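A.B. asks: Presented below are the structures under discussion, each in the form of structure tokens.
Derivation of every value follows stated rules applied to the coordinates shown; laboratory data play no part. On a predicted model such as this, the values are computed, not experimentally measured, just so you know. Cβ atoms are built from the backbone, for glycine too; each structure is taken alone.
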Structure I
Amino acid sequence: MAIHVLGLVSIIVFYLLILLVGLWAGRKTKQGDKGKEADNMMIAGRNIGMFVGTFTITATLIGGGAINGTAESIVTTGLIWCQAPFGYATGLCLAGYFFVGKMRSQGYVTMLDPFTYKYGERMGGLLFIPALMGEVFWTGAILSALGATLSVILELDAKISIIVSACIAVFYTFFGGLYSVAYTDIVQLGCVFVGLWLVVPFAMTHEAVGDITVNATSNWVKTLDPAYAGVYIDNYLFIAFGGIPWHSLFQRVLASTTARNAEIATVLSGVCCFIFLGPSFLIGIVASVTDWNQTRYAEVGEVPIPAKDLKLILPLVLEYLTPKAVAFVGLGAVSAAVMSSADSTTLSASTMFARNVYKLVFRPQASESEIIWVMRISIIGVGTLSAIMGIVVDSIYMLWFLCSDLVYVVLFPQLLCAIYLRWTNTYGSLSGYIVGIFFRLAAGEVALGIPVLIKYPFFSETNGQMFPFRTFAMLLSLNTIMFMSYATNYLFHHRIISRRFDIFETKKRESIHKIKQMEMSPLRQTFEEEREHLS
């Protein structure tokens, strides 16, 4: 197998650029306030402005999974079923309007903090599990996307590509924390914009590409069978609402200079994702109307392209429908997208573990230095786990799709209750957690080899669950949280059950939460933000 030296050199130069920017930005972490080194790594001293915030949130969403997965989805199931980009954009706008301001104004450090303060440290640690799984699935998807792209264009082994990319992202995140991640995101997002939009005109004008307006419905728009309406609605809802409770989003929100800036940056990033994913849509459309027999691909591959190779559709377009130089630029764009998301998700999971599991559950007396080193060790661990996931993944789009699943069913109702329903308690949270996981897993999951335990209405032996089972499981979880919280509050308040049997100490936990809210009230936060601004 011959490796393209010029392309390899260009990728090495690009990686060195990102590494240097990351290490340069990481110096800001050391220049922050003494005694707050951990906060500087986790939330950049709350110094992320609206401009940087918008682009670092957008860069987290626009990963290799989004870029490759969007093109793959249009070729396989059509534009009508390419729901993830629209769903995540909707989720960002909803998050900006309903959740971001409340989270930032309370001065939390991680997304799990409201759970920890309201439901207890151990419940916060339990909720870390689905959050970690989501981050690892996401990172595995984007690393898999990069490995696939490099293997097609440079003929470089995909496993080596994944491992090297993960190591680079882990290296500068290890030293710089959120500062490094945020500033490299700007560079990477610029590369994505220039690189992919440069590819589009070359791909569209290739002689093998047909007219995209001819037979568009059958070629790339496709149709929606009414029998799949439940599946379609379920998918969109779980992508949109499941895209909200992600710490990789809230880490940037909580690092913003003000709550208002955080809200604006989140909504703007939802709009920006369409600008940056536009080329992926067009590349998928181009691939669907290409006569691959007229390309060099026919000499080395099977036509029509086998279903198992459709996850490689974007790199195939780069390789066979554009000049080599343009393909290398596009490759740099994919690499940039991967790095911008991989470092974000790795830091996100590590931050939650260091603060909400290690410090609050096991070592409340841990020093700043100790927390930082726990974070750094966690960064290596999460990066390694994600690289392994990226190597064994089958479908980029499927893994990108699945990463919101448990987050939607388990974390979204928990976040909704923690922020808006003050009377909910640990009993409700734990019950909703168990119910949500049980009913989601009972529906089965072919991609993960989980058998079907409950056959919901309209179940098909051929097509599987046709009922919106994810939304059903989420609503069951939400209602369980509310019912159990109300029931236990009533029983303890009216002394039907003695307070000595209140193992979760709901009264004490409620008092602690009220005190914490007073300490971090929006009025106080606004005053402190204005004072810092004036100084």
Structure II
Amino acid sequence: MRVAELLVRCLEHEGVKYIFGVPGEENLDIMDALLDSSIEFIVTRHETSAAFMAGTYGRLTGKPGVCLATLGPGATNLLTGVANANMDLNPLIAITGQAGLDRQHKISHQYYDLVSIYEPVTKWNAQIKTGDIVPEVVRKALQVATQEKPGATHIDLPEDIAGMEIQAFPLEIINHSLSEAGDHVIQEGAKIIEQAKNPLILAGNGITRGRASDSLLNLVEKTNIPVVHSFMGKGALSCKNELSLLTAGLGGKDYITCGFKQSDLVIAIGFDMAEYPPENWNPDGATPILHIDTEEAETDSNYPVKLNVIGSINENLKKLNQSLSPIERDNNWVKKVRQNALNELEQFKDDVSFPIKPQKIISDLRSVLNDDDIVISDVGAHKMWMARMYHTYQPNTCLISNGLASMGVAVPGAIAAKMVHPNRNVVAVCGDGSFQMTGAELETAIRLNLPIIVLLWRDEGYGLIEWHQQKKFKRASHIKFGNPDFIQLAQSYGFEAMGIQKGEDLKSTLEKAIAINKPVLIDCPVDYRENMKLTEKLDDILC
């Protein structure tokens, strides 16, 4: 067989179902090989979108999403989405076509050294310079991408190698399980928890990756320790739980700031520093950290680790729970902080002002969705509101990219999420700035017959940047832009499109969008004057 056919066969052997991407001249052999494969190639309208889809697929399934681009501009377009998956710790494999080996020694059409370009944004990458190594390269790419902490890997295939004849076979798949912390470490961790007067759990995305939510719940019920979530850890503990302190992540003060200030121990579980810098919640570095994760903690002066508990998060939480005696705590302060946060959303439930306030949009959205429905937030001012106020009851039901945090992730991500969970409602929450970056993927959703809902928060500007400008300089600079008629634009792709004209119309429009079970875009003007009102309100918080 050709090397490209062997590559595809190895991917099949690894259980790959989809490849997202854009074909090109230098991957003609791969595209031809896919015609005889069980793998479905999903044509996207931009390479960055292909990587966003693959990254979301990886996050939801735990298996690497695979994306493909040709050399040169195709590969550089793909790069942002690959970097996004890598920093969000989503397993992904990127495959790039490449110039033949016979012209890589000189300046050549569309040629860049992609192995060097991709090296900083992947866990591992390699170029296939001989067909004999394909089985090893594919096996290693899958293995490294999924090993904790997961991320992106990259395979570069020159076009002349892709067409060569080869006789080889996929390697046997060997699954590796994480080790567990030693008993002496577990006992020391239990002792630290029992000695703390006001411990606080900081739940990161590693809990979801490790399928450890039930073990977290058992620990919380036994020890009565309150839990605050990072943006990417939302849903690790249901927000219905009385010990859930919802979500932290704003750069400034918030209600949960009081919780961090009162704490004499932060138990960071599955937490990655890219999600929420420790300087924001442990500014003087005085509060000790019990670090429970698959890897030892990054060195940070604001993250003073008292003990590392390393290995399987799920198994180590189980062992900790067995080693701890039931603990009663006075958690009245938890009730106050929690009630303040919940009241903030409740008070906007019946607000009918127009343009619609962010709190009202979130209230209406949450009220029409099931507990297991999936919302994917793009990056912008709406992300801050969604992270802070959209309540989650299950893991991976509010997906927020907060590592690289690239704009444009929501619509491609919603497509992948609907492919993984066709029986759940999937909503992409976008600003008009982020939507315009990958909005062409509406055509992909139509072509694949995927009834996603795009909820567009329209303010004709880069709202998050204006928020920061107003906080720092008290004035805005170069953030406004024009928009198309989003209703006509969406309809031209084949979407149903609905515009919000009154504050009281949003909830019924969302209900209609769910009921018709078709791809729908909702154009919703948003009142971002609430941004600075929130800043002023939080500045007045006294613990």
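A.B. asks: Work out Kirkwood radius over Cα pairs in Å, for residues 142-301 alone for each of structures I, II, then name the structure with the largest result.
C.D. replies: I
A.B. asks: 1.00 is what came out when FRET efficiency 1/(1 + (r/R0)^6) of positions 358 and 462 (r between Cβ atoms, R0 = 30 Å, to 0.05) was calculated for one structure; which of I, II is it?
C.D. replies: II
A.B. asks: From which structure (I, II) was relative contact order in percent (Cα under 8 Å, 6 or more apart) calculated, if the value obtained is 29?
C.D. replies: I
A.B. asks: Please compute mean count of other Cβ atoms within 10 Å over residues 134-141 for structures I, II and give me the label with the greatest value.
C.D. replies: I
A.B. asks: Okay, moving on. Here Cα Rg over 2.2 N^0.38 Å, for residues 246-285 alone was calculated and came to 1.48; which of the structures I, II was it taken from?
C.D. replies: Corresponding structure: I.
A.B. asks: Work out which structure the value 0.20 belongs to, where FRET efficiency 1/(1 + (r/R0)^6) of positions 206 and 238 (r between Cβ atoms, R0 = 30 Å, to 0.05) was derived from one of I, II.
C.D. replies: The structure behind it is I.
A.B. asks: Moving to a separate point now. Matching task: 0.65 is the computed value of FRET efficiency 1/(1 + (r/R0)^6) of positions 110 and 414 (r between Cβ atoms, R0 = 35 Å, to 0.05). Pick the structure from I, II.
C.D. replies: Going through each structure in turn, the value belongs to II.
A.B. asks: Quick one: helix-only ellipticity at 222 nm (-39500 (n - 2.57) for each DSSP H run of 4 or more, over all residues; to 500) came out at -23000 when computed from one of I, II, so which one is it?
C.D. replies: Here the read-out was taken from I.
A.B. asks: Please compute FRET efficiency 1/(1 + (r/R0)^6) of positions 94 and 222 (r between Cβ atoms, R0 = 30 Å, to 0.05) for structures I, II and give me the label with the greatest value.
C.D. replies: Of structures I, II, the maximum of FRET efficiency 1/(1 + (r/R0)^6) of positions 94 and 222 (r between Cβ atoms, R0 = 30 Å, to 0.05) occurs in I.
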